[in-house]
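Take a look at the structures below.
A short reminder: the numbers here are calculations on the coordinates, not readings from a lab. Note that the coordinates shown come from a computational prediction; the quantities given were computed from them, not determined experimentally. Cβ atoms are built from the backbone, for glycine too; each structure is taken alone.
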Structure 1
Amino acid sequence: MKNKYVYLDFEYFNTTEKYLTLVCCSLSYDDKTEEFWLLNEETRTEELWWTVDHLHNKGYIFVAYNVQAEARSLLSTVRLENSKYITNIKWIDLYLEWRCLINHNNKLAYGSQLIDGKIRNTKPPKPKWARKEGETFLKPSAGLAACTYKLLGIQIDTDHKTKMRDIIISGDVAKIEANREAIQKYCTSDIKYLPRLLKSVVSQYASLFKPEYRAKELSTLVEEMHLRADYSARTAIMETLGYPINVEATRSFSKSVRSILNDLCREINGLFPEVSPFRYVAKENKFSMTEKNVKDWIRNQNFNYWIPTKGGSLSLSLEAFSKHFSFSHTFPTDNFGAQMVRFLKTKQSLNGFMPKPPKSTKKKFWDSVGSDGRVRPYFNIYGAQSSRSQPGATGFIPLKSAWIRSLIQPPAGKALCSIDYSSQEFLLAALMYKDPAMIDAYSSGDVYLYFAKEAGAVPKNGTKKEYPEIRDMFKGTTLGISYDMTKVGLAKKLTNDLGKFVSEDEAQEKIDMFNNIFHVYAAEKEKVQLQYMRRKYLKLPCGWYMWGDNPNQRSVGNFPVQGFAASIMRKAVQLAQDAGLDVIYTLHDALVIEYDIGNPEDMDTLYECMKEAFIHYFEDKESASMIRLDIDAWSPELSIGEFKTPKNREYKSQQIYIDPRAKDEYEKYKIYLENNDRDLL
């Protein structure tokens with residue numbers, strides 16, 4: 001039986017609230033279009049849902065451009081307690097399919113493009129190492145207008161779209177009602193191209209496969225499209241839930257941003273008086289960087305290369321410093337480069353909390369916070385080439401400096417639980433490439449110590465406690481190699497990690513040791529590059545593609561394992577939601593739920609879902625079942641310490657979440673979270 005499709009689009013406002021305020025909806029199916037005006041129209045809302053339910057029961061597939069938005073709109077009609085209605089629907093998300101099609105596919109991603117309403121001729125960007133600071137390039141747009149222009153050759157009037165959308169998101173009911181006919185027409189116009197786009201998308205996929213691979217790949221394409229769109233619908237549930245913050249503490253923190261930065265500048269000046277990197281500007285009550293002093297310090301270090309600005313001077317950006325000082329959570333006080341990374345990262349994290357300048361349209365943190373004290377950020381699913389989510393950092397506290405995560409706090413009667421995979425990518429690589437030595441290393445319980453012992457640097461009976469520095473050396477090597485670091489990058493990383501100079505020759509020696517011990521993995525990694533060159537694509541188990549125009553070998557080499565981890569995380573979200581858990585966000589290799597204090601068994605349910613998700617894609621279930629998971633729970637109503645779940649699994653409990661790596665930073669800045677009367681802006 002031929003598939004039957006229904007194409008839909010909603011218009012709405014109040015995106016920071018739990019439920020959207022729906023304005024209208026348009027549905028197109030069986031060569032007819034139905035329009036529903038929903039603003040303050042309860043009867044039409046009921047009619048809409050009856051229609052959707054009827055079409056779903058008849059086996060129609062729902063097609064939209066950005067299923068996340070349409071699924072959240074539907075969720076606003078049936079409410080969270082009926083969220084399974086949303087995930088039971090079979091979806092196709094043309095927005096995600098377009099993003100997949102332009103993932104290192106220069107033919108579609110560049111050339112003639114519609115960007116900001118104008119037709120522009122674009123080119124692929126220079127590699128990162130060849131770019132100067134501030135050098136920009138036109139990125140391909142993922143919007144409906146750009147997709148329609150590239151695939152169908154039709155130029156949509158984006159100025160009109162912007163005008164209508166501005167009226168809708170203003171939330172001015174009288175103005176919206178006054179433009180009712182135009183808004184409904186605009187809503188309907190967004191679905192009229194979707195049937196042709198769907199056909200074009202499938203055709204584009206077919207054209208990208210060589211004849212010998214085409215039949216096999218196309219045989220699974222539709223189900224993989226459904227799988228991608230299903231995660232879009234599940235993200236709509238996470239977005240509806242939002243994540244909770246301590247609003248009072250966060251407001252106090254926001255008021256104190258300038259003081260935090262001032263204190264940090266004073267501290268760094270005190271640590272390095274010979275550089276004196278900051279000067280106080282009394283009129284503005286803030287510090288500014290003394291660029292000449294910092295640049296003189298850079299010149300005196302004799303770096304082989306330092307990122308230049310457009311004008312050719314030394315860049316003082318975070319990217320420039322991070323290239324030489326790879327510190328994330330701890331920053332040695334005797335290392336000026338590390339302290340500059342600390343300052344620049346902190347400043348970047350805090351920028352979103354600063355007040356919005358007059359007439360500024362740039363989004364700030366509070367633009368994502370609802371009246372219920374919950375944050376609803378843009379999750380940007382499949383945002384990375386590897387298919388990982390890339391939430392906008394402005395509204396997503398988990399991506400900010402680790403000590404700021406203490407602001408994420410549950411309401412009364414609730415707790416948060418985070419479970420993350422331990423050394424996930426190492427075991428993933430071991431299983432993907434079938435390297436028995438890597439599997440043995442993981443089963444030993446300490447990958448890095450195993451490596452050190454096999455390399456002869458630690459006795460077979462040596463322990464982590466006895467050889468901490470050597471273990472750190474082999475840990476840094478393992479992590480560096482997982483990102484395909486060369487001897488140059490690894491030497492810098494190990495020098496930073498260990499606090500002592502490590503030469504490039506020493507770094508290469510460690511790389512050679514790793515490749516000799518885990519030689520199956522090393523050989524299979526080489527095959528990935530050959531496969532990519534031969535097939536002109538790589539594919540993840542969930543069906544996401546990276547096409548053949550990626551010139552960066554390191555990026556190509558990282559794609560399979562990082563992307564596999566992302567596929568597993570999406571599977572874990574599916575299993576957890578289907579088990580009735582409230583998943584509020586994912587972060588790298590961790591999944592976070594909110595649960596009732598009286599239901600600690602939810603921690604066990606999440607654990608089991610995540611373990612099942614990891615095992616799901618592997619034939620070697622026994623080896624995959626070795627995956628270790630770490631459990632953290634926090635709530636003002638929980639006791640502090642280490643405890644056991646109802647199924648006897650260990651977990652760490654806190655009242656406020658404090659990342660162990662950021663404990664010193666938290667202790668230093670917690671005063672700004674506790675004193676709500678302090679207005680220091």
Structure 2
Amino acid sequence: MKTADILQDLQRRIVAGYPILMLQTHEEQRWEDLLAELVPDLDRGLITWSVTAGPQPVLNDGSPPRTALEFLEQLPQYPSEHVFLLKDFHVDLDRPEVVRKLRDLLPVLRQQKKTLLLISPVSTIPVELAKDVTAIELPLPDAEELREVLRLCLSHEALMVPPLAMGEEIRLVQAALGLTAAEARRAFSKILLGVEQFDEALIPQLVAEKRHLIQGSNLLEFFDLEESLRDVGGLEALKEWIEQRAMAFRPEAQTRGMTTPRGVLLAGVQGCGKSLSARVIARILGFPLVRMDMGRLLESTRGGSEQNLREVLQLMEAISPAVLWLEELDKAFAGFDDDASNDATMSRLVGRFLTWMQEHQAPVFVVATANNVAKLPPEMLRRGRFDELFFVDLPNYHERQEIYRIHLSKRGWNPEKFDLDALAELSDGFSGAEIEEVVNSAIIESFADDRMPTQADLLAARERTVPLSVTMEDEIFALREWARSRCRAATPDFRVMQVMEDEERKGELVEYHQKKQPRWMQLAEHGQFGAAILDFIDVTDNVTWPQLIQQFEPYFPTRGDYGLVFRSDTKIVICVRISLQFAELLGDFIDGRRLFLHPVTPQSLPAHERPQLPAITELPSQKVDRAVWLPTTLRLIPPPQGSGRFARVIRIRMGK
């Protein structure tokens with residue numbers, strides 16, 4: 001759940017009279033600030049307490065209570081309709097007298113309309129309070145919140161980065177997801193210090209800041225994102241597929257009805273780049289790459305293996321978005337057939353993992369590699385577990401050229417000094433790993449002779465190498481036959497591409513250009529109203545409410561008997577006479593910080609666009625005694641002073 005959803009849930013629970021809520025988070029200060037903004041909207045007071053500072057504010061002029069028990073004994077003396085934020089209270093829940101006092105206070109809390117919020121990094125509820133305390137895990141900042149953190153960092157005078165494009169902001173924010181607001185602020189400041197413009201190299205630097213998230217786990221291994229698309233020769237179909245799926249992780253993808261991609265299985269010949277592709281996939285997505293050691297899951301103690309798997313999957317969801325890399329999956333589940341399925345432990349592991357692959361909601365993208373897919377359980381290969389199955393075959397002529405070029409360049413040698421065409425032609429049947437070994441051997445031998453590597457060195461190294469396609473010809477043939485009708489080729493059919501290129505050169509392919517409607521109109525016509533609104537505001541900027549209502553009226557009902565007001569004061573009106581659907585959609589976008597309200601002067605709007613209400617130009621500190629109108633426009637960027645109270649709105653039904 002997003003921060004706005006949790007705040008709304010907390011609001012409902014407080015109003016409904018929940019006596020005690022256990023809030024689990026490491027971001028104490030962030031949530032204290034959010035609750036300090038929320039509670040006044042409920043017409044309730046807020047009291048904070050910690051063992052070091054005592055209650056704030058103090059109830060009377062006497063000595064403030066320091067211990068938890070002393071504070072609880074004083075709690076009934078506070079006025080009714082208050083919320084109490086108790087910090088690190090989990091420490092005191094080990095004391096029987098504190099637990100007993102909480103149970104004694106339950107009737108008082110309900111009667112006086114008071115709620116205790118116990119905030120701490122862990123959620124430990126004594127069995128005596130299990131039916132009276134509701135545990136809520138508070139989420140980390142979402143993409144829109146981290147975008148505000150990024151913009152705040154960019155405004156710092158020590159940074160000289162020019163304003164970022166929307167796509168560049170999204171890339172940095174996606175790479176920071178999973179960090180707390182404070183961690184993200186430090187990470188942004190670190191990688192942007194001394195940078196004069198955005199560079200893709202910033203993404204792996206930012207992702208590396210998440211290494212600490214898996215410290216202490218011997219079942220997971222963190223990998224730095226050192227490889228990029230330039231390090232992969234060929235596999236264009238796989239690259240294109242991954243780049244498309246990366247778009248589905250963007251925040252605006254949810255408004256198009258997209259589901260989060262679950263993963264991909266890479267099957268194929270050994271040494272053809274499956275493991276390298278896994279590392280590059282994480283780089284494209286901008287997520288941390290974490291490899292799970294399947295062998296270490298198994299333990300001799302009863303239930304130990306299942307517990308290890310549960311801990312791994314919980315940790316992956318906690319650090320998401322992330323890429324979970326399962327290398328040589330066929331070996332991990334080797335022998336899982338009708339005979340071996342009598343192993344109860346392995347059966348439970350496979351069943352639990354398959355269920356998680358299909359049901360998990362966290363943005364964890366699974367990349368699995370396998371050499372012999374026939375050994376995998378059939379249920380693992382069906383859609384719903386993996387989005388796609390790709391077959392990585394031996395490289396073709398064009399890919400072998402590119403692989404030679406890549407490995408020579410990585411070692412600092414100019415590829416133009418070698419005849420790559422001849423090398424690619426003579427290396428038919430060689431895998432990428434075997435071509436790398438040819439290049440490496442030629443360079444080593446020339447270095448030993450104290451001379452420059454030559455074409456002859458590469459050819460000699462190639463002659464001495466017996467490729468896997470020769471030693472395992474039957475196995476590779478069988479694998480290709482299995483994949484022919486079951487997998488998608490990672491390399492497109494170059495024969496088809498060649499024909500298309502020839503036709504284009506001959507002028508046989510004619511490209512027809514038609515004037516297209518604006519994208520927001522196309523989205524609206526296809527029923528994607530949320531995405532259409534965001535796109536329209538993006539291209540128009542500073543959109544007035546009447547302008548938005550008029551533009552979208554042809555596509556769905558925009559006018560009605562509802563309006564939007566501020567949660568902090570429901571007599572301050574933002575817009576009037578809109579439909580319920582329109583009010584709900586825009587309210588969700590504003591609460592979720594997808595859209596931002598910018599106050600403007602009434603004179604900046606045409607007279608016919610102004611409601612028949614007294615106008616104000618800023619949010620007052622006190623509640624107003626009659627209905628007023630605050631003129632605003634809609635933008636995709638927050639106001640200079642921050643969103644604050646402008647990000648909390650609510651719909652109301654208006655009178656006739």
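Quick check on the output: -14500 is helix-only ellipticity at 222 nm (-39500 (n - 2.57) for each DSSP H run of 4 or more, over all residues; to 500), derived from one of 1, 2. Which one produced it? Mind dumping the intermediate values first?
Numbers: 1: -14500; 2: -12500.
Structure of origin is 1.
So volume of the Cα convex hull per residue in Å³, computed for just one structure, reads 183; which one of 1, 2 is that? It would help to have the intermediate numbers written out before the result.
Working: 1: 183; 2: 236.
Computed on structure 1.
Output the label of whichever structure in 1, 2 has the greatest value of distance in nm of label points 7 Å out along Cα→Cβ at positions 156 and 228.
Details: 1: 1.7; 2: 2.5.
The maximum falls on structure 2.
Quick one: semi-axes √(5λ) of the Cα gyration tensor in Å, for residues 308-347 alone came out at 20, 9, 8 when computed from one of 1, 2, so which one is it?
Working: 1: 20, 9, 8; 2: 26, 13, 5.
Derived from the structure labelled 1.
Computing distance in nm of label points 7 Å out along Cα→Cβ at positions 28 and 564 for each of 1, 2, which one ends up highest? Don't skip to the answer; put the middle values down first.
Details: 1: 4.2; 2: 3.6.
Evaluating distance in nm of label points 7 Å out along Cα→Cβ at positions 28 and 564 on every structure, the highest lands on 1.
Any idea which of 1, 2 comes out highest on FRET efficiency 1/(1 + (r/R0)^6) of positions 620 and 644 (r between Cβ atoms, R0 = 30 Å, to 0.05)? Walk me through the intermediate numbers first.
Numbers: 1: 0.50; 2: 1.00.
Result for FRET efficiency 1/(1 + (r/R0)^6) of positions 620 and 644 (r between Cβ atoms, R0 = 30 Å, to 0.05) over 1, 2: largest is 2.
Figure out for me which of the structures 1, 2 the number 15 belongs to, where relative contact order in percent (Cα under 8 Å, 6 or more apart) was derived from the coordinates. Display every interim value, and only then the final one.
Numbers: 1: 15; 2: 10.
Derived from 1, not from the others.
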